[in-house]
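Colleague: The next part holds the structures, each set out as structure tokens.
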Structure I
Amino acid sequence: MTWMSILVAIVLAFNRWVIYYFGLLNGVYLLLFLVSFFEVMRFVRRTFFSDYEQILKSEMTWPISIIVPAFNEARTIVETVRSLLAVNYGQFEVVVVNDGSTDSTLERLVETFELKRTDRIYRRTLPTGPVRGIYASLDHPSLIVVDKEWSGKAGALNTGINVSRYPLFCSVDADSIIEENALLRVVKPFMEHPQEMVAAGGIVRIVNGCEVREGRVVRIGLPRKSLPVFQVVEYLRAFLGGRIGWSSLRSLLIISGAFGLYRKSDVIAVGGYDGSSETEDLELVLKLHEHLRRSGRKYRIVFVPDPVCWTEVPSTFRVLARQRNRWHRGLLQSLWRHKRMMLNPDHGVIGMLALPYFLLFETLGPFVEILGYVMVALSYFLGLLNVDFFVLFMILAVFFGVFLSVAAVLLEEISFRRYPGWEHLALLVLAGVLENFGYRQVLALFKVKAFYDFLRRRKAWGRMEREGFRAAPERPGAA
């Protein structure tokens with residue numbers, strides 16, 4: 001057998017295998033979307049007449065500590081804190097943790113909110129780095145600012161947990177803005193299932209292109225650059241077409257670090273956030289699942305689609321590459337650390353469905369996609385390429401990708417309708433088509449590079465340059 005015949009056999013075997021892989025992958029995507037669609041419709045009907053005013057006024061509503069880790073966030077930190085202080089909620093506090101910033105993050109907070117250093121005692125329930133000082137304000141009694149030496153986002157969040165006073169805490173990124181009623185909406189599952197609820201996540205939307213005034217998104221718009229627009233579609237597909245489905249199947253693995261609500265006692269029981277993980281939010285949720293499944297306790301970790309957090313996303317491929325590299329390395333780290341849960345019936349649907357999905361499709365998928373392009377070229381070179389079949393296969397692949405993206409956009413439109421104009425919807429549908437020709441292939445390359453970095457045990461957060469929130473024009477007569 002010659003090397004040429006061996007190569008031909010390999011190419012033909014791979015091409016056959018890819019067809020089955022493609023069918024299985026898109027079948028899972030379709031199933032998740034259908035589950036998400038019916039769950040969103042059920043959620044919209046169930047919450048149409050929800051009385052959040054009753055939650056607001058009830059003495060049984062759980063108080064919440066909002067924790068904001070901040071490292072070099074001078075551009076956005078003031079608007080973020082203003083938005084948090086203005087939330088429509090009963091009893092809450094805002095704990096900002098300045099994690100050794102080298103810019104003017106702390107100075108801007110001290111000056112804007114007239115903070116004074118206090119002699120409050122710091123108790124280390126969870127291990128953290130040294131704390132340099134704790135600040136408070138007479139004008140804003142619900143605001144606490146902790147200044148500490150740098151230890152990373154996980155250490156900053158653990159510091160905030162140590163300082164917090166309330167049984168629930170909500171993690172919010174320093175470059176994010178939550179809507180006025182977001183806490184009322186995300187806490188509702190805790191009110192409905194107080195014994196079982198452990199964590200709940202809300203939807204994250206993209207603030208690029210929106211106008212912000214005094215910590216509030218006052219005008220929703222789309223980014224002017226194409227890269228953030230692609231990410232708008234990607235986020236809608238991930239949250240409305242993915243996380244709702246996983247939540248319905250009791251197998252949600254990710255609660256976004258930008259906006260998540262947790263029962264503090266359970267987080268402390270698993271040792272808090274892990275500073276050695278590149279994606280501390282994913283690692284925390286997996287630790288909670290493993291701990292609670294092992295203890296035999298009935299619990300809920302859910303996704304709630306209507307509490308909105310607006311966050312800034314990368315506007316250049318250089319910054320996007322750093323972000324996605326870290327996200328994918330964190331996924332690989334957590335899958336490896338919790339490999340004993342994989343295909344383990346003791347861990348229920350998490351071990352038998354969710355973790356295998358992430359291993360088979362999220363980890364292996366980028367390699368299959370990139371290798372598929374190489375095999376197409378090889379097939380053509382070896383005279384094995386059936387052009388008609390290849391064109392049909394590509395049409396189906398692109399059609400399915402477009403269908404999932406456009407369906408997520410339309411699901412957003414018929415359910416929550418955040419984007420006000422038809423031109424927004426048209427642009428998102430167009431982006432859902434165009435992202436299949438370049439953007440998704442670039443993301444696959446980012447993930448392949450991340451796998452290589454994971455094998456090298458490379459750790460790097462990467463600098464995330466911020467453009468800051470787009471300020472709304474001043475209203476006439478507003479002094």
Structure II
Amino acid sequence: MREKSHNILGTGRSSDTMPKAQKIRDPLHNLIEFDEGEFEQTCWKVLNTRPMQRLRRIKQLGFSEFTYPGASHSRFSHSVGVFHTARKLVAIVERRLGRDRFDSDEARLAIAAALVHDVGHGPFSHAFEDALRALGIAKRHELRTRQILELEEVVRAFDSFSNYPKRIGELIEARYPKNIYASLVSSQFDADRLDYMRRDKLMSGTQQSGIDFDWLLANLQVRRVPIQIDDKSWADAEVLVIDEKSIVAAEGYIFSLLYLYINVYFHKTTRGLEKLFTQLVFLLATYVRQGDHATIGLPSDHPLVKFLVDPDKIESFLNLDDSVVVGCLSTLADGRDHAIAELALRIRDRKIYNCIDVTKRVAGLIGLPQPGRADRGDARKRAAEVAAGVARVGELVRDRGLLEVGADGLPGILEDTAPRSPYERTSDSTQPLKRIHVIGADSALHDLADMSPAVDALADFKAYRLYTRTDSDRDKVENLIKEATNDQRSS
């Protein structure tokens with residue numbers, strides 16, 4: 001069924017021409033329509049700019065398709081989905097607030113920001129940012145987004161909404177959302193998460209991360225909460241809240257996000273490939289900075305080389321995408337440098353280092369809880385012992401130089417730390433838009449963790465893994481784990 005046009009945001013039709021509604025068929029949302037109104041026609045123009053079309057060639061989940069073959073969807077499809085989800089949330093805000101209190105300009109700004117929020121991502125997304133961070137030339141994708149929004153083509157596409165590029169940049173870069181509309185773009189319950197959680201579950205095929213999307217949205221309400229500084233209220237902010245009927249669905253939302261991280265985003269194969277990619281980009285940059293292109297086998301005008309020469313140039317950044325990187329792997333594999341050749345082959349042919357999950361290995365050596373004694377106190381004590389054992393392994397690995405590069409230019413062991421907090425509980429009364437609020441039986445607003453024992457009991461997820469290149473390296477790690485565990489037992 002075709003959804004109604006979003007005329008609450010203003011059509012702005014010209015009497016001389018009748019713009020044409022545009023439609024996109026989406027595997028998650030089915031039909032996404034850009035109506036004939038001036039604002040959504042503007043969004044359609046922005047979508048068709050070069051920077052946004054580039055997102056078709058950047059996968060949403062980077063190397064995850066090496067684990068889940070169906071997870072080859074792009075950041076382009078995700079961006080359109082976030083735009084569509086943001087419109088749904090805006091419609092709820094407008095319905096709950098009423099026309100008099102609803103700010104259509106701020107609402108349009110949030111929807112436009114939802115559309116372009118990922119335009120600053122590089123090839124293989126977060127893996128690429130990690131590589132640049134190792135080189136000391138990292139720049140947050142939010143900052144690149146702001147640079148891209150300042151490009152003439154993008155500014156021109158926004159047309160009569162000419163102040164939006166600057167305002168969107170400020171919204172995306174802000175540490176905290178400033179109002180209810182901004183929270184729809186960036187918070188613990190925003191359009192971004194509501195799209196990628198459902199989309200990534202669908203495309204990866206995992207079955208553990210479903211959320212009750214329609215029920216959550218049907219039960220959203222708007223309430224005013226005080227913003228406090230030094231225990232004194234100085235203003236009120238409107239926020240989206242849920243009622244008690246939605247607590248179970250909200251719990252499912254929190255658990256589902258955690259499961260996505262454990263099962264998909266932090267999968268050992270995906271993370272292993274990301275570590276190899278970081279090493280590859282680091283070595284390439286070393287040669288490029290020396291002006292040695294012949295050794296790596298890429299010409300000086302190759303997009304990856306040009307970017308590494310001048311990473312601050314936005315044009316060089318826009319010439320990079322997943323296809324550019326994947327397309328040069330075979331060339332790099334034939335290059336003169338043995339280390340670069342091996343890394344390129346490993347990425348191309350999915351030959352990651354062997355993974356040792358140190359956290360699980362230490363937990364197994366410390367021992368499982370005694371039958372009938374697995375109470376909460378016992379679980380906390382055991383978790384602390386495992387954490388201490390894992391930390392000791394990390395100390396030994398670094399102290400003995402096992403992460404250093406060998407004579408052949410490659411490290412024998414790669415380190416991966418994968419932490420995730422299931423729910424960011426905050427006591428900061430100056431930032432009420434960061435919480436998930438629940439209307440209690442007393443009609444007051446409470447933090448979700450205060451209303452849900454399940455959410456309150458959730459511990460942070462922390463995985464510590466070591467990837468070994470050879471059997472000898474693996475034996476070193478296994479011996480270190482045993483040594484660290486014995487140290488922990490005797491302490």
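Any read-out appearing in this document is the output of simple, stated calculations on the displayed coordinates, not a laboratory observation. What you see is a predicted model; the values in this text were computed from it and never measured. Cβ atoms are built from the backbone, for glycine too; each structure is taken alone.
Colleague: Output the label of whichever structure in I, II has the greatest value of volume of the Cα convex hull per residue in Å³.
Modeller: Working: I: 161; II: 182.
The structure with the largest value is II.
Colleague: With relative contact order in percent (Cα under 8 Å, 6 or more apart) as the yardstick, tell me which of I, II scores highest.
Modeller: Largest calculated value belongs to I.
Colleague: Identify the structure, out of I, II, from whose coordinates distance in nm of label points 7 Å out along Cα→Cβ at positions 277 and 413 was calculated to give 3.8. Show your work: numbers first, answer last.
Modeller: Numbers: I: 3.8; II: 2.5.
Derived from I, not from the others.
Colleague: Compute Kirkwood radius over Cα pairs in Å, for residues 69-196 alone for each of I, II and report the one that scores greatest. Mind showing how you got there, number by number?
Modeller: Details: I: 15.1; II: 15.5.
With respect to Kirkwood radius over Cα pairs in Å, for residues 69-196 alone, the highest-scoring structure among I, II is II.
Colleague: For which of the structures I, II does the calculation of distance in nm of label points 7 Å out along Cα→Cβ at positions 53 and 125 return 3.5? Write down the numbers at each step before the final one.
Modeller: On the way: I: 3.5; II: 2.3.
Attributed to the structure labelled I.
Colleague: Here log10 I(q)/I(0) by the Debye sum over Cα atoms at q = 0.17, 0.21, 0.25 Å⁻¹, for residues 141-236 alone was calculated and came to -1.04, -1.22, -1.30; which of the structures I, II was it taken from? Write down the numbers at each step before the final one.
Modeller: Details: I: -1.04, -1.22, -1.30; II: -0.99, -1.09, -1.20.
Checking each candidate, the match is I.
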